[in-house]
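Coordinate-derived values only; no laboratory data. Note that this is a predicted model, so its numbers are computed, not measured. Cβ atoms are built from the backbone, for glycine too; each structure is taken alone.
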Structure P
Amino acid sequence: MPKAFFCDVSIAGCVWPFCSPGLFACGRRAAVRGLPLITTIAMILSSRMLPAQQDPGTRFVDCSLLVGAEYPATWPTHPFPRFQLIHEQRVGSGSVYNIDVLLMDGNTGTQLDVPPHSVVRPELKREKSGPYGTAFTETIEAWQFGGEACIVDVRHLLDQAPNGVSPLVMPRDIESFEAKHRRVGFGDVVLFRSDYSDRYYRPFPEGHRYIADVVDRLAPGYPDPGPETMEFLAARGVRTLGTDSASMGPLPTLAEPTHYAGLRHGMIWTEGATGLSQLPPTGAYYVMLSPRHAGGMYAEARAIAVTGGSLPARLIDAAKNKRAADLSPVLDMRYPITNPGAKTGRHRQVYVKVDFLYSPDLDLWHHTHLMDATAGTHLIPPSFALPPAGVEVDYAPEVRGWLADYEARYGKRGVSDRTTEKVPLDWTCGDARVVDVRDLVGSLPVSEVPRSPEITVDLLQADEKRNGEFKPGQIVIFRTGHLDRHLKPAPEDKGVWADPLAGKSEGWPAPGPDAIQYLQKRGIRCVATDAPDLGGVEPRRAAMTYWALGTADMVAVEFLFNLASVHPGSYFLFAPIRLQGCHAGPGRAIVLW
C-alpha cells in the first residue's frame, strides 16, 4: 500500500529584499556578537549572492509532504516501519560535520510507484506477469518522471463517501477536464486534485485522520481513480500520474485492482502530492525525483512543479521527446555509496536494505533502508558543516587550528540552521554548466598521496575564457570522471573511497575554499560534482571547503555520474527528499535538453 508526504508550497519570505531566507537573522546575530551594524550589512552584501536568476516569471512549487516523525509520513499498518531520523554526530569535539542517519522505506511521504508494485516479473509466468514486471525504480527512464501537468479537479469528491470508503474518480472526470481544456495524452502528467493532503496531513494526533482513521473506518476515504479510469488514461497514452491523496488505491477493496490496471501499462505515479492548487490547469512542468534504489517497487520522492515564463515549455518539450538523462548512480548494497572513513570507526552508516514483509503474489520483499543521509546522490546544505547561531562549538584541538587558519584567511566562519527542507527548490535547479577537470587526474606525484588535486580559481578563470563567464542561477558541475571510472561492486570497489583515503591512490579532484568564494562572487548558488564529495581526501582542506560553502549560504550536490550525457543547453534538476531537520538529503538528479 502507498503512503504520503507532507508538502508546504509556500516560500519563506525575506526581511530585506536582497536577502535569502534567514539572512537578516544571520546579520542580527553577527551584530549581537559585537560587530558594528554597518560591518554586518557589508558582510551580508559581500558574502551573500542574489537569488538564482531564472526567467522572471518562473516559479518553483514544492508539491511534496514534509517528512518528520510527528507527521503521518509512513503507512500506519503493521509491519511497515516508522520513519526515523537519527542525529548520529553533531558538530563538536568528535566531528567537523552534522551527520544524520535515516531509516526510511519507499512508502514514506510523497512517493513514487512503479510497475513491479503490482506487475509480476515475466519469468514467473503468473497471471499478473508482464513486460513491466522488471521496471523497478532504478530502470525507469528519466524522461518519464515529468511532463505537462494536467490538473483534474476532483474536489467535489472530498469526504463524499462512507467511512472507510474512497469516492471514485471516473472517466467522466477526465472528460470534464478535456471539455474545458484539451485532450490528455502522451507526455502529460495527469494529477488528481482533491486537496486531501492539504487538509488532512497534520502533526499527530490530528494526523491520524490522514490514513489511519480511514483504514479503521472512522472517516471517509480519500478520492482515487478506479480501474476503469486507469484503463481510460492508458488508452489516451498517459504514462505518468499523480494524486494528492494518501494512495492511488481506493479503499477498501479496489487498491490492488486500480494499481494493476495502471501499472500493467507501464505507468508510474506520485502518491501523496500536495499543493496542487498552486498549479494552473495546464502548462506547468511537473516532475517527481526519487533516490535510485536497486529493486525498488516504490520510492520516497520529491515532487516539484515549474510554472510561468518560458522554462516550463522548454522542459515539457524535452520530456515529451525523451531528451533526458539520469545523473544518479543506483543505490545498491554491493556498491561503495557511503564514506568508509580514513580511520577505523570513522565510517558513515552503510547503505542497508532491510526486508520486512514478503509478498507471495509478487515473489518480492517489501523493504526499507538504513542509510547515511549522504548515501548516493545527495544534497549538502549549509548546516552540514555549520552550527546554529548561539551554539559554542568545542572542536578538537586539531580542528581548532584549522578554523583559526581558515578565519585568518577567509573571514569568520558562519552559522546556519538551513537544513534540507529549508533549501529553496530553485537553488538546486538551473542551467547546467559543466567544468571539465579531468586533466587534473594523475597530476600529483606519488609522494603527495593522500591528496586531492585542487580545483583552483585559475582553473575556473581558464574555463570562463573558453566558455564564457559563470552566470547566476547556473549549476556548476565539476566533471572529474571519478565515479564513472571507479564505481564498481565489491570486491572491486576500493577505487571510489577506500584507496584514495588510505593513500593508495590519488584522491579525486576537489575545490578549495578559494574556488568556492570565487563562484559565490559570480552568483553561483549550487555546486555539484561527479566525485564522492566536494571535500576530497584531505580533512583540513575538506573542512575549509565546507565552511566556505556554508558561510556563503551555498549548497552542493554530490555523487553524480554520467556527465557525458549532459548536452549543451541542458537543464539540471535535483531535489532531495523533504526531510525535516536533516543536515543532508538523498535525492535524484536528471538533466533535460
Structure Q
Amino acid sequence: MFRRFEALLDPTAAEPAQPPTAGLARFYWHYIRQARWLAVSLYIVGGLIAVLDTMIPTFIGRVVSLVSTHAPDLLVRECWRELLGMALVLGLVRPLGHFAHTIIVNQVINPSFTNLIRWQNHWHVVRQSWTFFQNDFAGRVANRVMQTGPALRESLVMAFDAAWYIIVYGGSALILLGSLNWRLMLPMAMWFMCYIAMLIYLVPRLRERSRAVSEKRSTLIGRVVDSYTNILTVKLFARARDEDAFVRDSIDEHTAAFRDQSRLSSGYTIILSFMNSSLVVGTATIAIWQWSVGHIAVGGVATAIPMSWQLTNIAGWVARSITAIFENIGTVQDGMRSIDVPRQMPDPPDARELVVRGGEIRFEDLHFDYGRHPRPGGVLRGIDLTIAPGERVGLVGPSGAGKSTLVNLLLHFYNPGRGRIVIDGQDIGTVTQESLRTQIAMVTQDTSLLHRSIRDNISYGRPGATDAMIESAARQAEAHEFIIGLEDWHERRGYDSHVGERGVKLSGGQRQRVALARVILKNAPILVLDEATSALDSEVEAAIQSQLDGLMDGRTVIAIAHRLSTIARMDRLIVLDGGRIVETGSHAALLARNGVYARLWYRQSGGFAPALANVAAN
C-alpha cells in the first residue's frame, strides 16, 4: 500500500525544462506547480482535519447538555443517533483524515517532493559556468542545494496546516460562541486582534533574522568543508590553530545571528503565553457569569471553556510553526543565492552540435582580460593563430603569458572580450558547450580524479566502454601495473578500488597516468595537453611519450609545457609573452632567432645551449 502512494511522484523522472524564476513566491511556485495535485490534496485534507478538530469542543458541550437534560435510562434510547454520529466522526472520520494527511506528507512529500527539489537544484547549479564555482565555497553551494528542498517542504506543509487551523478553528469558534452569547466572543475577538498585531510586527523581523542565520550557517559549512578539502595543506603548514580561528569566527557570527533570532522567538512565545492565559480566564469568567444569570445553559459553559483552551494549544503550536516556517523560508532565501541565479554563459537558443571534420582551429583577433584591466589590453591582446588539421602545436612562454587562458577560451569556459574562435568553420560561441567539450580531450597539470573507482574514472570520457577497452587505455598510459596492485579501505581491488576525494589515495604520477588513460579512451579529434607529464618521473615519461606520439597521430594537438624538452618535437611552437604571439616556428628555427624562446631554452639547459640544441634538433 505504501509503495503505491510512493510511486505517485518520481523525483528524477525528467530533466527540468527551465531554471527557477526570480522572487521568493515564484521560486516556491516553480516547484509546487510540478506537483499541483499534491499541494491541492494537502490543502484539502488539512482543511478537513481543522474542521474535524473544531467539532471536538462542540461535541463535548453537546454531550454535557444531553446528560444534564435526560434521565440515564432515556439518554441512549432517545439520543442514540446523535451520539452514534459524533462517535463515527471522532472514531472513524477524524482518524481517516489524519491517515490521509500522514500518507501525503510521509510517503510522498517528504521523500519524493524533497528530492525533486534537490535534483532540480543540482541540475541547474552543475550547469553553471566554471567562474560560478570559482567564486564560492563548494561546501556552501552544496549546502544550499541540499537544504533548500527540506526547508521548502517544511515551510509549505506547516503553512498549510497553520493557516487552516487559525482560519477554520478561529472563525468557527467565534461564530459558535457568538451563537451561544455575544459576550462570549469578546475575549476571543480581543485575542485575535492582539495576535494579528503581534504577527504583523514580528513576522518581517523574524524572516530577516532567519535569512541571516541561514546565510551564516552556509558560510560556516563552506569554511569547514574548505578546511577538510585542503587538509593536506593544513597539515603540511601546521596551521590547525589558524583553521580553528577561521572556523571559530564563523561559528561566533552564526551564534550571534542565532541569538538575535532566538530573542525574537522567545519574546513571541512569552507574549503569546500571557495572551492565552488571559483568553482562558476571560472566557471562563464570562461563561460562568452568563450561566449564573440564566443567559446560557450548562452546555454552553462546557463548550466555551474547552474551545478557548484548545485555541490556546493551537496558538502555541502555530507560534512554534511560524518560527519554524520563517527559519525554513530563511534557508530557502539563502539557497536562492546559489540556485535562483541566471545561468552564466548559457548556450544560445539556436546553438547546434559541433561537427569536427578535420580539426582546424582558428583564433581570430582574440582579446580577453577576465573582466579586469591589470595592464593595457588585458591578458590576451589580439591573438591571430591558425592551427591546421592534424598539426601539433606547442604553446610556450613565461608564467602569466596567457597559455592556459587561451586553452580555457578554446574550451569556452569564458567568453572572449573581442574576436572569436572557429573550429572547422564553426564559431564555438554558436555551438553547444557540451558538444564542443566532447570533441576535445584534455590532460591538466593539476589532475583531479572523482571519488569513485579507477574504472569509473577512466571510462568517464567514454561511458559504456568495456573492461577490455578500459584496460587497453590503462596499459597505453603505463597505469595497468600499479592499478592491479591497488586495494582501498573497503577491500576493493584493482580497477574497482576507489581513489579518494580528488584522487588523494594516489600519487601525483599515478593520478596523471589515470588521467592520460581517460583521454586515450575518449579518443577525441582535438587533444590538449597542459603539462600532461609534469608529475611523471623520466623513465615513465619516456615510456608514455611513445604512446602519446601514437595518440597524437591524426589529431590536432595543443600542448603546454614549461619543460621545453617535452614539446621541442612539436610541428610548430607558438611563443606567447605579455598576451601576444611574439614568435612562431620550429624548435631549431626559434633557437636560431635567439629571441624569447632561445632565452627560455638556455635558462633551462643551464648554459649548455649548443649541445642541447643539437640533441633536440636531431
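Here the criterion is mean count of other Cβ atoms within 10 Å over residues 454-461, and among P, Q the highest value is seen for Q. With FRET efficiency 1/(1 + (r/R0)^6) of positions 102 and 438 (r between Cβ atoms, R0 = 35 Å, to 0.05) computed over the structures P, Q, the top value is the one for P, the highest of the group. Tell me which structure, out of P, Q, gives 4.5 once distance in nm of label points 7 Å out along Cα→Cβ at positions 230 and 350 is calculated. Label of the source structure: Q. semi-axes √(5λ) of the Cα gyration tensor in Å, for residues 70-213 alone computed as 33, 24, 18: which structure among P, Q? Source structure for this number: P. Which structure, out of P, Q, was helix-only ellipticity at 222 nm (-39500 (n - 2.57) for each DSSP H run of 4 or more, over all residues; to 500) calculated from, if the result is -6000? Working through the options, I get structure P.
Assign the value 0.6, calculated as distance in nm of label points 7 Å out along Cα→Cβ at positions 94 and 310, to the correct structure from P, Q. Present the calculation step by step, with values, prior to reporting the outcome.
Values: P: 5.4; Q: 0.6.
Comparing all candidates, it corresponds to Q.
Structures P, Q were shown, and relative contact order in percent (Cα under 8 Å, 6 or more apart) at 19 was computed from P.
Looking at structures P, Q, which one was Cα extents along the principal axes in Å calculated from, given that it came out as 67, 55, 47? Value 67, 55, 47 for Cα extents along the principal axes in Å corresponds to P out of P, Q.
One of P, Q was used to compute distance in nm of label points 7 Å out along Cα→Cβ at positions 182 and 422, and the result was 4.1. Which label is that? Working shown, then result.
Values: P: 4.1; Q: 8.8.
Computed on structure P.
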